[in-house]
Structure 1
Amino acid sequence: MSDAPDLVIRRGQAPLVLSLPHVGTAIPEDIETRLVSPWLARKDADWWIDKLYDFAAELDATIVRAHWSRTVIDLNRDPTGVSLYPGQATTGLCPVETFDGEPLYRPDEEPDAQEIEARKVAFYQPYHAALSKEISRIRNKHERVVVYDCHSIRSAIPRLFAGKLPVFNLGTNSGASADPELVQHVADILATSGRSHVVDGRFKGGYITRHYGQPEKGVHALQMEIACRGYIPEALGPVSEAGWPIAYNTAFAAPTRVTLLSVLTACLVFANG
């Protein structure tokens, strides 16, 4: 097991920090050999989100991007293992099944409590140490900083939610993680995008939004969960290894990128204001 994950960090000076905790697809060999399928282990990655938001560098945002797959450890879960959505289906800190409920590990090969603790030290803690350091660095330069947590998910996963998810799902921990003014600015942009949207719907923000969002201390956190059909030509329903992930297409993603540029610009206007 690696001593520490490889993080990709782009350090900017603007009061905006992007977190990309689920774009990683790397899996250490000692874990991958125990999996049912390497494809299943990468199936629920936030595919191409780093490409979708690559314009953020032009805004001089700081970007912290994960290297390891969420199957290794989910960087957006509470480190204690407490569910963020009690009573609803979800995956754990070290997932043992996919979003669709398929087992990730061969029988009796799941990580035990000792291994989970080791993964926290090797993979979880370094990501959060880096993210926390970057937030503090920017907060020391600005009175306000916006932490923007970037995610995506397939549009239809019956085990997790009924029907078809809205394209834009803004999470604010029910208003606790960010100033209402900022939330309203972003919601207004989503409302004029021509795409379906919701604020604090099925996804209210994971651990990153809930932990780092401290408006009273000048740190405002938002989670944006985007249904995959918003930026790739996704067909609704089950996916197979032969057809998933769908290749990223810049032209197809362009309208969503326009909306996201407006969203991040609004975050900067708020932070600088």
Structure 2
Amino acid sequence: MLKTRVTTAVVMIVVLACVLFFAPRIAWIIVCALCAGIAAFEWARLTRLPGHMSAAFVVAVAVLVAGWPFLNLPAKSANFIYASTTAIWLVLVPYWLWRHLLPQSNAFSAGAGILMIGSASIALIELRDSSTFLVLCVLGVVWVSDSMAYFVGSAIGRHKLAPNISPGKTWEGAAGGLFFVVIYAIFWSYFSENVLPTRYTAGPAGWLQLSAIMLLLAVMGVYGDLFESLLKRIAGVKDSGKILPGHGGALDRIDALLPVLPFAAWIFAA
């Protein structure tokens, strides 16, 4: 299992790097739309959308992501979507996690899925339009937070963060992940003048702003991870899908990115 997991991870990283740095914009858009469609299919399965609604939902998400870059809408349109999505993640999702419940309406589940998956995918396209290294910067926040939370939690974790939703997560691990995110923010603040807006790279004030934003991104990533765990727990499944050997489904890999990408695009690429 470990060998399969590592092999899949290496393949995903290589494919991501090749498409991110070398593929034309249209190829990046197609990849984002395809991934969004797969994630939407898994979302429909987890939320038990009826067959006809499930198919329409998947198509709607994929078409929205593929077509959005060509609509030439004003920036404030995307920013409104990013702000709306961020509000859901910062207000509604914590409430749902606290109550261990989700709205039962199929229409609401479909609408929330379109907004969450669609806005994250559109944000990924917009971030790449700004800078390929900006994409890596944002993805790195989640990678650093998740990886270090796992290692610190495995070493010294004692107190469960959300035992009824994700028993493996601990407060110690979460704190360790956030600590290393601050170090990560310092690195980008001092060595990324051509990647991030200058207000985040200009002296101590820039470092403090960037650290605060990346800490918030890391916390939102935890929300995304816990929210998908809640979806799976309610659905009674271990993984969102089986498309990635050793890792599960697409949602299992991008759950933490769903809240992070829209907020990052709103802050860094607007």
Structure 3
Amino acid sequence: MRSAERAATPFPLFALPYISSWSFSVVRLQKFLAEAGVASRRASEQVILAGRVEVNGRVVRELGTKVDPARDRVTYDGTQVRPKRKLYVALNKPPGYICTRKDELDRHTVGELLPREWSNLNPVGRLDCDSEGLIFLTNDGEFSLRLTHPRYGVRKKYVAIVEGRVEPEMLNRFTRGVSHEGEQLRAEKARLISANNSTSVVELELGEGRNREVRRLFESQGLVVSRLVRTQIGRIKLGELPSSKWRTLTATEIKSLLSQ
């Protein structure tokens, strides 16, 4: 059996309730078929045009048709198509786990921390192997896109423990933008929590969240991050969720993330 350390976070955080919820809304028929696992969206368009799909007992060939999965009865080749339950999970990722469902190198994955029946959930974005903290997992592709695409600008907060003293002017450079390995990196906000000659604690807020951006910001100044914890995504805080544990997002939390 493999084992991994379960590091406890020392940061004071706020608790959030453990509530499970999901909802449906009116969607295009081909999108509904794709999300229900009938076929890809493009292939679903073809089966609609071929007259193989019925809505409430009537054959539908028009691609613009919209259905309410909670009320309409949709069949494909005579078999009823049922909507998949959409799940939204918040996980406190421990260090030493990678943000994927499977790994060819047999490393620990975040999927190991969830129930086996949730094997269809995928991480929303990523945290590098050594980092820890808040990450979402879902089977809702649109939710993932809204939280990861730069155009939506969903902000994320991190607390970094840095080896050495961080000066305020360094944080000002972060918010103005710095260059690292040919790429421009920038923090939306940067706040010094504490600092001495050996260790500094800094809170950073990022908009785009490029690969290893927090670590690279400090690397550009010749400093090393010894510990990195993501404490917030959008308005959702890590809270008192223990390391390696998960909870489902509430309907209100999901709405707040999608409305940003």
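Can you say which of 1, 2, 3 returns 26, 17, 14 when semi-axes √(5λ) of the Cα gyration tensor in Å, for residues 32-135 alone is computed? Of the structures listed, the value fits 1.
If helix-only ellipticity at 222 nm (-39500 (n - 2.57) for each DSSP H run of 4 or more, over all residues; to 500) computes to -24500, which of 1, 2, 3 did it come from? Structure 2 accounts for this read-out. Source structure of the calculated read-out (volume of the Cα convex hull per residue in Å³, 130) within 1, 2, 3: 2.
Throughout, read-outs are computed from the coordinates displayed, never taken from laboratory work. Being a predicted model, the structure only gives us computed values, none of them experimental.
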